[in-house]
Structure P
Amino acid sequence: MLLSAVLFDVDGTIAETEDLHRKSFNESFKEFNLDWFWDEAIYKELINVGDGSERIEYYIKRAWPEMMEYKNLTKYINSIHKVKNEIFEDHILESEISPRPGVARLINELKENNIRMAIVSSNSEANLLTLFKKGLNIDPNSTFDLIAHGECTKNKRPSPEIYEWILEKLRLPSQSCIAIEDSLRGLESAKNANIKVLVTPSTFTLDEDFSNAQLVVSNLGEKDFPFKTIKGNDFGSKVVNFELLENLVKNQK
């Protein structure tokens, strides 16, 4: 089976944005006069929970279970998440964000080889457009064949639903695609959709168990900044390129 499409996770994979999300949550809590603070240890746990609203609900269940009896709790959670997204957009506009090593190079190489590409994210479409256009200076609509955002499917990763939705939209078999993820929930989501996965851990996911991935590398690599192989067969490559991804798709293990 030849490589047909590469499916890119966004937060933590294309760019190191997870800490901006964490800070945005904390600032939104202040807006609602909540004495909550998500430090890095808490956020490392929450990073594998659905989308933002689901992370807030999960946290309430763990830390403030009495709030689960509140009327209109879902509406309240959604209000907090809406403010968080607005704050996140402000952070994107104020921050100097750049793609992780090798991301821009790989995207250009895949385009040259006519490989289809999709974005996979639990973020809202509006947040994604802000991140790409105003933060990364990339037009996602002309760069990617499909944008799979948090509003496309009911169930978020680690459910395979978003990847199954992508395969249906692109009309491609799972065996011809590879996902690039940074988290355990992303790995599980893609694997449960029968898609092979290359993992580039982010600062928040370095300690997670990625034993089910085809390949785990420190980043996608540049010619003068090769990746470090953490687990798997890199086929002698020092950067993630078209040839390496095709070898991973062809490899039966």
Structure Q
Amino acid sequence: MRGLASAHAPTISHVVRTMKDEFGSRLMGVLWTGSRAYGEAWPNSDWDFFVLHADLWRQRRLLKVGDSTIELFINPPDQIRWEFAASQSATIGMFARGRIVYDVDGQTAQLQAEASRLWKQAPKPWSREKQDQWRYDILDLLQDIEDILAEDPDAAAYLMGLAMQKIVEGYYGANGFYEPKAKYVLADLARRHPEMAFQFRMIISGRQSLLGRYHALRQLVEAVQKPMGGYLETWQTEREEVAPWHDTPT
């Protein structure tokens, strides 16, 4: 923990000591991560730690220690590698940018090196199958919004919020970008696609009528799905085998 600011040391020491007491020789490493570790903390930021241990189970914990809220992601290294292989941006980013505060055999450092390599690469863009599923889902949402736009504006506004989350998912997934944490999405969009970020802010701010916001929403959907082939007109999934139903005797 050399080089850590004295304001951080007590919390980090508490976590490492507590994990040593609980796991003993099964504790492999502790990685301090999240906005506090990156020097980007907000007033309500919690303390995030990955705890690596030698057993094949995982757990997530939320603790309160004094005025600090601490979140622990307890995992074996195998689980972390599964998440790397699945291109889970949250795990990859947290390992790539985190700070190792305890490492018994170098595995935590090895995982961080793997994460750093992955973080510098772009994740694989969505497959055609996943793109088509997204196109179906967003079309279904738009149709639902149109159905209730005049009759129930509040419900329509709620569905528009869901659609905007879906747009973010589609933009990042189809283009092969790591999706940032929700509170950083607009800032990241402003860097990648300023026009899209501007449209998002116009919809969120409520400066337009609900109908105007809906038209802006459709423009966003069109922009995201244009490279995928535009609005979905026909679609079918692959056939899947279904196991026969067997009644369970009572």
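For this structure, a couple of remarks:
- Value 13.2, calculated as mean projected area of the Cα convex hull in nm², assigned to which of P, Q: P
- Of the structures P, Q, the one that 24 was derived from, the read-out being relative contact order in percent (Cα under 8 Å, 6 or more apart): P
- Here helix-only ellipticity at 222 nm (-39500 (n - 2.57) for each DSSP H run of 4 or more, over all residues; to 500) was derived from just one of the structures P, Q, and that gives -12000; the source is P.
- With respect to FRET efficiency 1/(1 + (r/R0)^6) of positions 85 and 149 (r between Cβ atoms, R0 = 25 Å, to 0.05), the largest value across structures P, Q is given by P.
Rule-based calculations on the coordinates, nothing more; no lab input. Quick caveat: nothing in here was measured; it's all calculated off a predicted structure. Cβ atoms are built from the backbone, for glycine too; each structure is taken alone.
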